[in-house]
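Chemist: Listed below are the structures to be examined.
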Structure 1
Amino acid sequence: MSRISIRPGFYLESLGMEHADIVFEAIDNNREHLSKWLPFVSFTRKPEDTEEFISAVVNKKPHEKEEVFTIWYEEEFAGLIGYVNTDRVNRKTEIGYWLLKSKEGKGIITQSTRQLIKLSFKRLQMNRITIRCAVGNTRSSAVPKRLGFTFEGIERQGEKHDELYFDLEIFSLLKSEWKKQA
């Protein structure tokens, strides 16, 4: 999979080594915005850190590979979205995402997530999708709410962020629920 078109000028493109510089620059230029909720930002200090991340994503064995996409909006890089913690035996996955501050409020993550939902239920044959958001990250948690996910509860201290632990809101969507919405 290389590109998923959402509409002209707005698409998802499979993450590759050719994106390393633009992803690192985006993180570096949006460090204050992104670091509030995303623990990986503090570990991303130099371009080689991003290259290492991308290499780990693209070089996994096919049965372990998680699809991660760059988001392009109005032909500009806007963020990343992809699958994490995929369990092929139990047919479940999680969607994670981040967006540049300048691109917020345009429906980019909601529309991108909708595309990954379709992909995971149709092509990947998943039965369950989860989205986890730090408690208090209302912009992020609005996405699964908008897309019909069910709030399941709070995962207490579910994510380490520097020396703190964040509680996470857990949302899920089942294939049978999505079919009713579609």
Structure 2
Amino acid sequence: MAKASDVKNGNVLRFNGELVQVEEFLHRTPGNLRAFYQARMRNVKSGKLVEYRFRTDEEVDIARVETSDYQYLYEDGDALVVMDNTTYDQHNVPKALFGSAVKFLKEGMNVIVAFESEEPIMGTIPGSAELEITYTEPAVKGDTSTGALKNATVETGAEIRVPLFINIGDKVKVDTATGSYVERVKA
């Protein structure tokens, strides 16, 4: 067990039987009162925000979390099969850990997965992905209003909005967090 003073931003704690990641950890000394630590933490599984005040000498359970790079291989039902880039071990990781960005995941992409005692608890994919447009309506001549967008389907099956000049076969850069078009990629 560690003391509250050992906690840093980004640590994963076992708090009330749940795993939470520390987003903000501040030391407060209000006037003539005792000092304490104000913590803002996010539940790893549910994503709910938890705020708590730790006494300076309070014991906390810092979880041992190992984070590593993995290569995404394929989808298997509600799980993604990923391979460790150093040991070539394969793991099944629940799709839900990656959130809505999972629809932009292409085979062969590198992802980051955090494990706590052999159980995957967090997953992140790169901030942007280069994907090929598999279907989009052709632009209508004369429809050149500034910033006009049309629907397009990318190779992973996700739908995004792209500018009118984008055609089938073009590669585009997509922001995986928001699902928005960034730019056309030169071939």
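Coordinate-derived values only; no laboratory data. None of these values were measured; they are calculated from a predicted model.
Chemist: Taking percent of Cα pairs over 18 Å apart, for residues 61-108 alone as the quantity of interest, name the structure among 1, 2 where it is greatest.
Modeler: Ranking 1, 2 on percent of Cα pairs over 18 Å apart, for residues 61-108 alone, first place is 1.
Chemist: Using mean projected area of the Cα convex hull in nm², single out the structure from 1, 2 with the greatest value.
Modeler: When mean projected area of the Cα convex hull in nm² is calculated for 1, 2, structure 2 comes out on top.
Chemist: Another one. Have a look at 1, 2 and say which one yields 0 for helix-only ellipticity at 222 nm (-39500 (n - 2.57) for each DSSP H run of 4 or more, over all residues; to 500), as calculated.
Modeler: It traces back to 2.
Chemist: Please state which of the structures 1, 2 yields 14 when relative contact order in percent (Cα under 8 Å, 6 or more apart) is computed from it.
Modeler: 2
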